[in-house]
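As structure tokens, here come the structures.
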Structure I
Amino acid sequence: MVKELLPKYHQWIFIESPMKAVFEQYEATDTDIVVFASGNPLFYGFSNTLQRQYPLAKIITTPYFSSIQLLANKTNTNSNELIAVSVHGRDWNALDTALINQKSLIGVLTDGDKNPKTIAQRLLDYGYSNYSISIGEDLEGESENIQTISLLETLNKDFHKLNCILLHQNEKKKQHFGIKDVDFIGLQGRPNMITKMPIRLTTLHLLDVSNAEFFWDIGFCTGSISIEAKLKNPNLDIVAFEKRPECEEILYQNQRKFGVPGIQVVMGDFFEQNLNTYAKPDTVFVGGHGGRLKELLLKLDAVITSNTRIVMNTVKESSSISFKESCKNLNWKLTEELNITLDLHNPICLLKAIKK
């Protein structure tokens, strides 16, 4: 496309893997380099890569429309409130966050696996049927095709491998500030096996989830704490541990019911887990310990860093005493002790500690 415009003795360097070889060729060059890239190279593009690799280099970027901008323009979409995310070679986190935040217009850069079909299926799985989808295929190419259809229609179509999408919110989902206990799907025959809503909200306050980044929920049971935490802070990275096999499906059903994707589930005995394989938490909720509380806190202490917040709700006085004794032995600072009684239920003691 540009060969006739180049100097006679130019050197052409393809942008291709491995990038180390590309950078070595750049560094062997003693003159200016011109890079040709489609779209806007500062939008998930090559200019960003160059800035990371050569932070002191003088880079002049002359952009064109990004693919998301092109699709918005070609569909006459008001993009004032557009938020763009990429799942191209990435996980679902950015898209999940945008959905939980109920963004009205979401542009998505796709890839071969996270394509319009799988994205539509994910939205439907988690109850986000309140979106329609615009799909731009091979934009400005010979096979350009643009259509706005329902999520269900998307599941029955095939698409060009080069595509991007817009998700249009047709109506808002109901938002919860504390979900009713009876709305959660619970353990069969054990309806009270759930952290009650007032206790749950107070627990989230003690955990300070709005300012947390990495959260471990140990003994998630129905998943009520993890789900409410994710709704309060959609950017929160959650790892939820549970040994009862039936709880995995219960959590998944509750995630779908309340539109909360993005919780990493770890099934099995907590004491048998290699905790170093997970991102270190800055907040931890101990929802269950199998009668081995001191041992659990000792295992936890070995992996968490200073200033990590640990919260536990206890019914038995013996559990409260064990938690306090462990705080002394582990040199954690006990910062909160709240006693709450709900209706005719036994008093609950909420304990918070911070690792020094």
Structure II
Amino acid sequence: MPAYDELESEVIEGGLCTYCGACVASCPLHHLKWIDGGPKRPEKKAACEDCETCYRACYRTEIGKGAIEEEIFGRRRKGGEDIGIYRRAIAARATDGSILEKAQDGGVVTAILVYMLEEKIIDGAILTGRGREEDDWMPFPKVAKSKEEIISAAGTKYGVSPNLMMVRTAVIDEVLDNLCVVGLPCHVQAVRHLQHIKFDLSPAIKFVIGLFCRENFEYVQMSKGVKERGVEMEEVEKISISKGFFNVHTSDTKLSIPLKETAVWHSKHCLTCDDYSAELADISVGSEGSKEGWSSVIIRTEKGEEVFSEAESKGYIRTEEVVDLEYIKENAMRKMQSRSRDS
């Protein structure tokens, strides 16, 4: 029977861990904890010897995308579906000025979350916030239960954020039973795996929003690289990637670093991920493929279509058809091909 020891040797120490936090959330006795940037069991417990919960909760140990695609979409992807199965792709932008003020691009994720919260479709969202200090750009998972908390988490942050670790917190501690999880492709795959294995808390996850991701960065390495180029992280107001550059915005300057110079910042576990557009989400959102100030939205499931259409009809978002889907597909193929070369 595989247990924590196997999870540690095969996944965590084996370089496969994406630091999603699912294993921590799965442990019913809280023996797994998030320590020094990763999942750890501080003490060996007798209860762990006959327990395979954390091992089974890890999406790196079992079922691949194909079986889960059948559960979500009723079929597996076909050849040529380079960004996974979807219904339509569109450009969108939030209409609320308070959202746009904090948003990375079009503020669509924030607007959809606010819509679902105000319409009581969800009672909370698990997403990536910033550290506990106002000037701290280190990602930090959080449970948001109000419009203000959702807006405060708007904008892109780079670095590991174990969002799934908060599932148990949201359901048990916060007593929430209608959740939306927002995360990178690795988070999305982890959520779908938990639903596939019928993890006891997974019924509370009602909606999944995925974010486009070329690769993530190690926060410490990224902040060091930015500082070496003359900008302190506490000065940073926004971080973005566009047209081959990593951009750091302050109140009066914009530092643009060629992406090829940021390769040393990449999280090593990203080398094992070939999913660019969060292919298993209900809705996937990113900046690439749309004009500045707008978001590219890939609507994948019937549930995603219903939520998006209602959010639009009730004025939370506005849309236009101009989205460069070929560019998005090129990015997806580029990521997939680079991973096959690395493997």
Computed 12.5 for Kirkwood radius over Cα pairs in Å, for residues 4-59 alone - originating structure among I, II: I
Mean count of other Cβ atoms within 10 Å over residues 236-243 derived as 14.5 - corresponding label from I, II: II
Structure with the greatest value (metric distance in nm of label points 7 Å out along Cα→Cβ at positions 12 and 212, set I, II): I
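Who wins on distance in nm of label points 7 Å out along Cα→Cβ at positions 148 and 308 among I, II, i.e. which is largest?
Numbers: I: 4.9; II: 3.2.
Largest calculated value belongs to I.
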Per distance in nm of label points 7 Å out along Cα→Cβ at positions 140 and 324, the highest-valued of structures I, II: I
Test item: Kirkwood radius over Cα pairs in Å calculated as 23.6, pick one of I, II: I
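So if we calculate relative contact order in percent (Cα under 8 Å, 6 or more apart) for every structure here (I, II), which label has the highest result?
On the way: I: 11; II: 21.
Biggest value here belongs to II.
Of the structures I, II, report the one carrying the highest value of distance in nm of label points 7 Å out along Cα→Cβ at positions 108 and 332.
Comparing I, II, the top value of distance in nm of label points 7 Å out along Cα→Cβ at positions 108 and 332 belongs to I.
Any idea which of I, II comes out highest on distance in nm of label points 7 Å out along Cα→Cβ at positions 36 and 180? Walk me through the numbers before you get to the answer.
Numbers: I: 6.3; II: 3.8.
Between I, II, the highest calculated value is found for I.
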Which of I, II leads on FRET efficiency 1/(1 + (r/R0)^6) of positions 20 and 188 (r between Cβ atoms, R0 = 41 Å, to 0.05), largest value: II
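Each reported figure results from applying straightforward, stated rules to the coordinates on display, with no laboratory input. Treat the numbers as computed from the prediction; the structure is a model and nothing was measured. Cβ atoms are built from the backbone, for glycine too; each structure is taken alone.
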